[in-house]
Structure 1
Amino acid sequence: MSSLLLPCAASFGWNSTGHKVVALLAWEDLTPKTRAAITALLKQHPRYDKDLLLDAAPDETADQRARTAFATAATWPDMVRSRSNPMSFTHNHPDWHYIDIPYNANGFDPSTQPTTRRASTGPATQAAITPPGPHDIVEAFAQCTAELKSAKISDADKAVDICWVEHLVGDIHQPLHAADMFSKDHPNGDKGGNDDFVLREPPYPDSRTNLHSLWDSLAGNFQSEQLCTYEARGLREDPKYSREKLKDQLAVHDFMAWANESHQLAIEDVYLNGKLQTGTNRGDNRGWGRGFDDSTPGVPPGYMANAEHVALQRIALAGYRLADVLNNIFDPQK
């Protein structure tokens, strides 16, 4: 599988390839009843023809179009980040994609440092500046799954909820969506690796990237659903990433527990227990991917190989868990 893993530009959570692979893995494990219910609901999405069927071929069968829409739906919460999408103003929720579980690297104590974060002067002020929830990925998942089970929610809104559930299950399995590292260089946090810069292994020219983008890209950067399908099938057939291999983790159904799994992986496999050397973006370079910079450290030998393995395992686990979540909602008596 590693030969298929190519670098790509910055994205949000897993890139579109990663999210589609998660969805395509899940699709194979959905019961007929669940597939039928989801297919019918997604057709009620306000942007079904314009967004969810962007990758549909004219000669696709009804079943193929249903799978295409389901795979693309997993990427829709990133589509509405663009202001050009008519639903961006009402349905773009940046805070829903992650949860900032703090990691204090090397014994760093943020409470001893001055902060640039806005502070409340009391409950009234806090209420005034805090928008209504959900405020993070865990709260968002709870709301969207509850709405899918509610008879009071319209089918159009449930179609949007399906997109978010697909996306959130994918995002929570990306380690840097559950970690905010505090250190001497990042006394106010590193924004899930967005403020840490490295050169990929080996340090090729123009390989400068932030940690978050590096991990987002580990599923590859395929635009073709056929290639995403190939990757999903390869994961399912590889004993290292099979349901049987991951059965103990699949017995864990709590969403916050999934976040804690990712947090621990961020500490151990992303930050290397605080030992990973990174650069910052304090004017020493014009941004990631714009040239070789001797001041930016390269990741150590073996880092990328391990990162690929961790990412593929998380993507496979996300796909199986997504199927279980949706089957539990739409076909609980299976």
Structure 2
Amino acid sequence: MSKKIIWWGLGLIALLGVFLFALKQPAPESINIQNNKTEPEIVRVGYREHGLYWPLFLGLEKGFFEKENIIVEKISFTSTNQMMEALIAGQIDASLGGVNTTLLATLETKSSGEFKIFTISNETVKKYFSAILVKADSNIIDIKQLENKKVSTQPGSTTKFLFKKVVNDKIAPDEAQLEQMNADLQLSSLESGQTDAAIVFEPTATIGVNLGIAKILEKALWSNDIMNNGPVTASVLSKQFLSDKPEVARSFVQAVENTIIYGENNEHEVQSAIAMYTPLTIDIAKQIPVLNSQLLSEIDILQLQNFFDLLFAEGEIKTKVNAADMILPTYVKNK
């Protein structure tokens, strides 16, 4: 065998050794990082197409959920009752901003612990979402003039309670007649004379005034007639979501808090986001008050408990509920 063949064979063996050694080496750091990257988590969020759900709209627009590695799957509902039924059934994970606290108290009496509250919104005289309207050319200037008149509300026990406190308690022993109908029918009913007044929630009041159909007889009904600065709506997480994905839930709450803090300092951007995710024009959205919000660490447990006790005293809920039990426990802070 010639020396050339021997050297050629030794070189081939050495080259093969280098190749095998390279195969055993770990992948470059950049590849490892890519392979270990956490996949985004999907959170199913129920909402309705009105301004109280602005933390969802603004959070999507400003990327606050993406920053927490969360993809939001938004699911629209036509009623809050249907939305909460879906949440309790595990069909959605959360809802942001607009779930009325009277409904939450009612649900808690029927089946406790199915959800946890993590933000509260309060109605004040300046930042309101409820109002009672009359026709633009109506001669009614005082609620006491509504005896024997027809007053519309949206369907549900909560609006019946509001009607009782705002109207019939003020004109007793006389009474007005309650007509329950969908929100999109209230203005046309008022304009046609089918009803004499309408208890509405925003944006219906602002739309009615801008169209020249209605004028406001009284605003901030919850705050004026039930509880000043009352805790009227909330954000909630489902029991199942908290149990199955506690760390994702924590990241989701953080994203919502960051959104609310940003929104409180940039109200014009809140209004722009509302216009993008609802049928409202930007001109109408700019006129809708944005309610004050309490973050998890700011929730006033005593105030919320007083509100629930009032609902019990008025017969709106059949048994007492403990407000502290309804708050996400990690963050409970009794003021």
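Each value in this text was obtained by applying a stated rule to the coordinates, not by laboratory testing. Just so it is clear, the structure is predicted and the values come from calculations on it, not from any experiment. Cβ atoms are built from the backbone, for glycine too; each structure is taken alone.
Descriptive notes on the structure:
- When semi-axes √(5λ) of the Cα gyration tensor in Å is computed for each of 1, 2, the one that comes out at 32, 25, 19 is 1.
- Source structure (of 1, 2) for mean count of other Cβ atoms within 10 Å over residues 106-113, computed value 15.4: 2
- Structure from which 25 was derived, relative contact order in percent (Cα under 8 Å, 6 or more apart), options 1, 2: 2
- Each of the structures 1, 2 was assessed by distance in nm of label points 7 Å out along Cα→Cβ at positions 258 and 306; the largest value belongs to 2.
- Origin of the value 18.1, where mean count of other Cβ atoms within 10 Å over residues 82-89 was derived from one of 1, 2: 2
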